[in-house]
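Several structures are given next for inspection.
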Structure I
C-alpha cells in the first residue's frame, strides 16, 4: 500500500457477518465496521463499508466473529450506481489492504 491522501486507517468492531460476492471474476469480501468517535455531542458510532479483494485471506476473513475488534489499513474506493432516472449515485468504500484482529 502506498501512502497518499487516499490512505485510511480505522479501528472498530465488525458489525455484521462478512459477505462474499463474485464480481468480474474476482471475489469481494464485504463488511461494515463501526468506529466510535467523540463529537461535540458525546460518543457516536460511525459505520464504514469496507471491501477486501484478497482471496488468500478467505479462511481468516470468514472466521472473524461479529463484534471482533479490527484494524483496517487501506484506501478509499469510489463506486457509482445508476438510479432508475438515469442519474448516478456515488459512494465510497474502504478497500482494505491489511486487516488485523485486535485483542
Structure II
C-alpha cells in the first residue's frame, strides 16, 4: 500500500537527507523510504543518466561478453544500464543478420 506524504513531510525528508551526507540509497534504506520516492522529493533521479557514444557502448558490450557473466549480473556490478546494453546488442545483431533475398 502506498504511503502519501504531505508537502511539508516531503520537505522534512529532503532537509534530513541533505543534512545526513549519505547517499540516496543509504538514507532511503535507513529511513524506510523508497529511493525513487526520495528522488521524486528531491526532483531528480536516484541514478544519474550517463550519455555514452556508440563506441563506448560497443566497448561495454565487448567487456560484458568477455566477462562470462550474465548481462544482468555484469551490468549491476559495473553500474551500467541493462536496458541500454541490451539495446546495443540488439542493434548490433540486426546489423549483422543477413538479409533474405527472395528468388524471382
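Bear in mind these aren't lab numbers, they're just calculated from the coordinates by the rules spelled out. In this text, all values refer to a predicted model and were calculated from it rather than measured experimentally. Cβ atoms are built from the backbone, for glycine too; each structure is taken alone.
General observations
- Which entry (I, II) yields the derived value 1.00 for FRET efficiency 1/(1 + (r/R0)^6) of positions 64 and 88 (r between Cβ atoms, R0 = 25 Å, to 0.05): II
- Answer label among I, II for the case where helix-only ellipticity at 222 nm (-39500 (n - 2.57) for each DSSP H run of 4 or more, over all residues; to 500), calculated from the coordinates, equals -19500: II
- Comparison of I, II by relative contact order in percent (Cα under 8 Å, 6 or more apart) - largest value held by: I
- Once FRET efficiency 1/(1 + (r/R0)^6) of positions 16 and 56 (r between Cβ atoms, R0 = 35 Å, to 0.05) is evaluated on every structure in I, II, the highest one turns out to be I.
- Computed 39, 23, 11 for Cα extents along the principal axes in Å, for residues 24-79 alone - originating structure among I, II: II
- Cα extents along the principal axes in Å from the coordinates reads 43, 39, 29; which among I, II: I
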